[in-house]
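As structure tokens, here come the structures.
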Structure I
Amino acid sequence: MVTAAGTTGAARPRLIRTLNEQLLLERMRRTGPVSRSELARVSGLSKPTVGLALASLERDALVQPAGRRAGSRGRSALLYEIRRDAGFVLGLDVGRQFVRGAVADLGGTVRARESRAARSSSGLARVRELGALAKELLGEAGVNGDGALLQTVVGSPGVVEPGGRALQLAPNLPGWERPAVLRDLRRLLGSETAFENDVDAAAVAERNHGHGRDVSTFAFVSVGTGIGMGLILEGKLHRGAHGAAGEIAFLPLADGALESAVSSAAVVRAAREKGSRSRSARTVFAAAATGDRHAREIVAAEAALVAHALTAIVAVVDPELIVLGGGIGRAPGFAEEVARELARVSPVVPNVHASALGEDAVVDGCLAVGSDQLWERVMSSRLA
């Protein structure tokens, strides 16, 4: 005998019940409120089996009645849905100039969101800022530690070193690579705290909510304070053997690494060399948009450098799409200029678009990654 969950008859009855419960939870996660009859039809389980599974899940506060279906003849069907407050995801984004965060419930609804300028450049002070932001967000979302599962994901530059003691490759955040940073973050945010490269997280958000929804393979390239890439291959985030896939900031150029020439600091430096008093890349791009000749030359040179870096990505990965994010990548007209230059230097030219997700892309990616991790914990809790 084989159940709808794919378990052989030799399995224990409790395991069979657990697998059936997991099957129904996954179905409700995908479809939203659903009746017992509909669950029986799509799962292949009998109505009594579905009823027993729902009763068990309701006792454990994982599902709840969601009203009755309106508009049907006869007795309306009672609907069931995931209990949204059974678990929460906290997503945090730490940058050089800001900290951002949001809280979503088990059903995926965002209950709180906040962004603020970073007040300190110190690594440990930045930890305290994240802790304060997390406390504020959880309070606003009504998460009070009453037994609900909480999964936290921190989007950060760099990657976690083997062994998980510290971050590596995060030079734009002074002090962020010290081992005390991860230790103190886990102490403040909880042991169920995971770390995700910020650009990888943004790529996941682009896959779920942006231009990446319609393709299976694409590269998300963030150009701003630094430059980095997240790769989605056949619908899945590719981290690489050491978690460092996409760290294109370290690609060598004739006079240094790519990031030294392609970043907001490089744009400002180029403007100063031409006599401009611009203090940010934003003002340089604004001047270019008004027709300033020197600013236009700087933007064109930046686009050419990015296009040449993308040529290497195209040659290795051959993506269907390249999405540009970050303050420079999303600047008006920049994606089009990069696409023109890429067509000039690359034999294969994927579509190039500016990300439409805005400044919350990393936070939304952290929520997406954390949601999957939270569901894994929910499912494994049924086997405990």
Structure II
Amino acid sequence: MKVLLINQFPLFGGGSGIYTKNLAKSLTTLGHEVQIIIPENTTEIEKIEGVKINPVFFKYKEEIPGQLLFNFPCFTTHPRSSLTFNQLTDEQLKMYEDAFRLKMKEIIQNFKPDIIHSGHIWILSSIATEFNIPTIVSSHGTDILGHQSWERFHKYCNKVIDKCKNIITISESNNEQVLQEFPEAKSKVVNIVNGYDQEIFYKKEYKKENVLKEIGINKTYDNIVLLSGRLVHVKGIDILLKAAKIYEKENILTLIAGEGILHKELEKQVEELDLKNVFFLGAQTQEELNKLYNIADITVLSSRYEGLALVILESLACGTPVVVTNIEAMLRFMKKDFGVIVEKENPKALANGIIKTLKEKDKYDSNKIADYMKKNYTTEILINKIVDLYKTYL
């Protein structure tokens, strides 16, 4: 089978990009041919063995021949772009559409895919439906926020709903959001829960002091708290920093892995709060994240909004318990064996949840947690369900 994957964002820096990358790797492993179309603003694109990546280039730090003279747009922000879709001028929006329509036409003519699988109920998915090839679309939640916020883009969403074959929702809460926002799509919606890459994220013993030295930290700590995510408002990292002011006295190290538009603002907040044990690590590779999950005592999700957060799946796959805010996706996903749920937007509740979980960490069976994730949430399980869906249109 030949599958063309399309995503609104690069393969690095966001959940939907990692979802697309994991799909590509899994499909290739099963013997299918895969190509990908994505926006990019750098020529340093991560390679996937056996997969051809076809970028549409946008302006950022490099001068790239043929690039569009603005950065790629986002729903909120991306580590390498803060331009939102709604900030595009009509002229830029047309250039964006034209560039991707031309790229899709070129790839489809040469590759001749059997299936198109596109990310988000949004612009690129609407274009993908124009080529008379069965098109599956995955919703990631931010597309629903975009539809709720910007009426200007309703025509694209409506076109996707009308012309796509199926809409995959990646969590139970995402499923409910899509059905509530697009009730007319009920017959097309299929809930296939997100999965993590089991070849990268798994339980492994590392010496904490060695991993900490690799990232420039030579001091020892009683406990390590990890947050992995984009440095943007929706991730609630400002709330975690306020919580750290409460729990730091317990000799707890806080590691923040990720990059984003709020980096300088959050560093300033650290200074203002006089936090001593908070370290920003910048963007990390998935292999580096595996080490961090394994040495962390807990992983924190302080988000104001999420779908089913992939970082939580990855952390649990490494056997590391989690402290998460009471957003809908987490309420439906979390089990008592995984960690605790706390009130969002509440630094004191978050701090208390972190302290409680660390003090009771011995009650969490890391092997049991990792085994459960391997049996229920790997990309291997995810991909079999998706391939079965593809086959209904061949």
Structure III
Amino acid sequence: MQAPELSVKERDRRYAAIRKELREKKIDCAIVRGTNLFYLSNGVKGELFGILPADDRPLAVIVNRRHLIDISPRVLLDAQDWVTDLKPGFDALAVIDRIKELGYENATIGLAGGIDYKLYNRLQKMLPNAKIVDVAEIFSEVRTIKSDEENALIDRANRIFDAAMEHVQKVARPGMTGKQVVQEAIRAMWDAGGDLESTLSFNFGPVPAQNPILADLCLDRKIQPGDIGTFTAHAEYVGYAGHSDQEISFGEPKPVYREMFSAVIAIRKAVLAQVKDGATQRDLITAYQRACKETGFKSSPHSQIHQYGIDVPEFPGQSFRIADPTPEAGGLGGAGNYMLKAGMIYSISPTVVNRDGPDSLLGGTSLVVTKDGYRDHGERKVEILIAA
């Protein structure tokens, strides 16, 4: 299978969309960091800041000066085909120098993505005639819908997690520590082509749960026969995330856990029946809450039903957001209510909580919303894996 990658055509699509929004809002350029910079640069080693003019001049990227002490910037320029304007720097001074070179001392300058007060304050002091505004929403808006090329990367990232789960089922056994299992899983993701940044969380014990704090405590704990574990993926492929969940039992699961996981599958089916262009996040959560009641198990605000992409999760732009008709029902998450549109990426792993205790199970995969429904990423079956 040929490895998917992002083309220069994809870069130009993104630049055109962002620039259109900047020009409509009469903003002359945007200063970006974090994943908004990654979105524009496709990831340049050591990148710190990006400056995107609203006109057709290229994106300027400030690279950590330590990365260029003993090599020419030409090495970085020749290593990729998205960025053609690189400068060494360390802090806001390099950004301000480039702003002045671009002639934006008296311009309206937008900030988006991880811009701290120190940078903001420096911009105000050294560019007193410039107007500084927030343009983070422009990036949220444009990034909400993923292109076919982006979707292909996310599909590959999820398949990388699938490969890790296949390997873990073969090698994970009672007596191993959580850290050893996580190391095996990460190596499997690397072997499958995942980024070095790929990671995952692993909760396990006699009572199933999913919680980052418990996952950390599990690293030094040894798996016991009868334990049941939950993996949550943060597999990465060229910066894009694979995000889903997998249960694994060390020995035959208790009957109640078999019953609970059957409920997970039924509940997920009910949620997936709502997924299509034009549905809402409230539609999905209502289907989840109603299906939980029908199974006799409890719902959880921790249920994994959310959008994601480069970041996990990602929140949609303002134009997608709508009023919540039943705010008292809760469960929508930090993004509130919004309209689903074709091209959104979702992780749908509903959680069920035991009737009489804290036991919780979840399971699911990643998918892309389509006009008439959805398309799964990867081919992993939603089931409990058994490790002898």
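Can you spot which of I, II, III the value 27.1 was calculated from, given it is mean count of other Cβ atoms within 10 Å over residues 220-227?
I
1.0 is what came out when distance in nm of label points 7 Å out along Cα→Cβ at positions 268 and 348 was calculated for one structure; which of I, II, III is it?
Numbers: I: 3.8; II: 2.7; III: 1.0.
Source structure for this number: III.
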**Message:** I have 15.4 for mean count of other Cβ atoms within 10 Å over residues 44-51, calculated from one of the structures I, II, III. Which structure is it?
**Reply:** I
**Request:** Please state which of the structures I, II, III yields 0.55 when FRET efficiency 1/(1 + (r/R0)^6) of positions 172 and 340 (r between Cβ atoms, R0 = 30 Å, to 0.05) is computed from it.
**Result:** I
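Quick note: the coordinates plus some simple rules give every number you see, no bench work behind them. Just so we're clear, the structure is a prediction, and the values are computed from it rather than from any experiment. Cβ atoms are built from the backbone, for glycine too; each structure is taken alone.
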